[in-house]
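The next part holds the structures, each set out as structure tokens.
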Structure I
Amino acid sequence: MRDITSKVSSLRTAKATASIFCSEKTILLIKSGEIPKGNIFEFARSAAFFAAKKTDQLLPHCHPVGIDSMTMTFEIFKNPSKITINTELKFIGRTGIEMEALTGVSVAALTMYDMLKPVDKNLEIGEIKLIEKKGGKSEKKYFNTPPTCAVLVCSDSTFAGKREDNSGKKIVEMLKSHAIECIDYKIVPDEKNTIQQEIQNWVKQDIQFIFTTGGTGLSHRDNTVEAVEEILEKKANGISEAMRAFGQARTSLAMMSNGVAGSIANTTIITLPGSTDGARESLEAVLPTLFHARKMLKGGGH
């Protein structure tokens, strides 16, 4: 099964449809309630609900999901004679729910086929398809032109050459996976004035997003957060809260991070942990949604 632990929970929806083709005589029997096995719609609806809930037990790569809402409707058509089955599912979680929707309409169609076969020998199931799926980070487009980004590694030992930078390189790699190239990358000691000067220089260049890594802990040499806080014009607490909450679900050590986020002019600054895993998980929590900040700073996108 695909690893979805890096995904953020969001509202997922899916709509699917299927049809069962039958004779005009069968349609009349359905409308008059003369099908020997009973009400085909109620049985089909119940079967679909059961099937959708058990999709992960039928399809090897499907993750178990808790379906939060499932509705099913039926339409009868005369030309050609058919019954169309429509369903919509909703779920708040880390994976899509389209396979559950497709399983639901498929089993509903099979149930109707089973109930109608005594009165109609020419039944046919078809038109099974996904109508719509929504949810997840990939649903929205947060920029037309890739934003400009820079990465600032704040570490005494890395600056002195005693430690290799991994977190900064991981940030660059993750941004590249979103088709974004970092136009600058620097390593500096964890000194307030130095950090502030580098950030201010990038702000003057109108670099749209600045990511720092390191200096978010409790050590007396962890100065990055204080350095950034002093020069921020506006805080974006929601960003840092999202990163901490995402990290906390994976390790209790996330509570030790004092990371902050905010803006100066039209530039957004995000402070990330110095550990590679911490930086990665923090970015997983906010990318690519974070890039919406540029539109907001420019007065649009609300």
Structure II
Amino acid sequence: MPDTRPPQPAQELASQVERDGGRVLAVYQEPVGDHWQIFCLLPRARCEASPYQRDLSPTHVKRLSETVKRLDRFVDPIVAVSPRPGVYWTPNGNHRRAVLDKLKAELVPAILVVEKEMLFEVLPLNVEKAHNLKEKSFEVIRMYRALVRDEPETTEEAWAAQFESAHFVTLGLLYEENKRFAGGAFAPILRRVDKFLKLTLPKGLAERQERADLVRAADEALGDVVQKIKKRGINHPYVKNYVLARTTPLTRARKTLPPFDQTFRKLRENLKAFDVSQVRYADIQRSAIMGAPSAE
């Protein structure tokens, strides 16, 4: 008969949970890949947010807290990984953890993943509250910085599945400097020309900083155009998207896209040459109805 005893790492982690003041309810094999996991109650004081994920939404925590209090029960375990003895990070379930923290629960129901490296793999499964562009970008750049420290010999391409899209890295740098950056306006262009780099992560981060500088320069030129338009009495939340749609060097007809640097240098030139006298409020309004959501 096959050996169904948990492997040594799972047994040691289960013992650690008990030593830390938690309770092991089951050590089991999940049904897809037969990987060993631990269903347990972790001490709330030892549960922390993963340092790489998005920030908490106070509104979402308040809504969840009210629901839990109304139901008088907690039914949705967090997912946790233990980076070191005595500490448990949740890459999936931080809002739920915060609710139990607010309610001063002693224990946190958790599915504890044995393999520490799964910390970055679980983040993309975090769907308890849909990410917006800013949150996703922050999450990715935090992962990136951690990997620069812990996995410096690896490349961006090696982590493509975890990062999901290269433009999140560049946007993450821009949002770090300015949380009000108009990422939604630039994302359609970035998504097309920002690709994963073959460089090692430390060198890649330096290249990303240069790319962020190019986007920032284009944003400054865009800001000048928007101010000129506002002086003409035209004020609309979609104005940045409208201007970028008319100054982008990328067209649907192009089969071969220009390099990142060339794209944003040309975009900046186009913005500086943009004729604001031709802009009409009705045109922006029409584009907003037919187009994507406005910039932040």
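Each value in this text was obtained by applying a stated rule to the coordinates, not by laboratory testing. Quantities reported herein were computed from a predicted structural model and do not represent experimental measurements. Cβ atoms are built from the backbone, for glycine too; each structure is taken alone.
Here are the numbers for the structure shown:
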{"quantity": "If Rg/Rh (Cα atoms, Kirkwood Rh) is computed and equals 1.20, the structure in I, II", "calculated": "I"}
{"quantity": "Of the structures I, II, the one that 22.8 was derived from, the read-out being mean count of other Cβ atoms within 10 Å over residues 151-158", "calculated": "I"}
{"quantity": "For relative contact order in percent (Cα under 8 Å, 6 or more apart) computed as 14, the structure of I, II it came from", "calculated": "II"}
{"quantity": "log10 I(q)/I(0) by the Debye sum over Cα atoms at q = 0.09, 0.18, 0.19 Å⁻¹, for residues 7-182 alone from the coordinates reads -0.34, -1.21, -1.29; which among I, II", "calculated": "II"}
{"quantity": "With helix-only ellipticity at 222 nm (-39500 (n - 2.57) for each DSSP H run of 4 or more, over all residues; to 500) derived as -10500, matching label from I, II", "calculated": "I"}
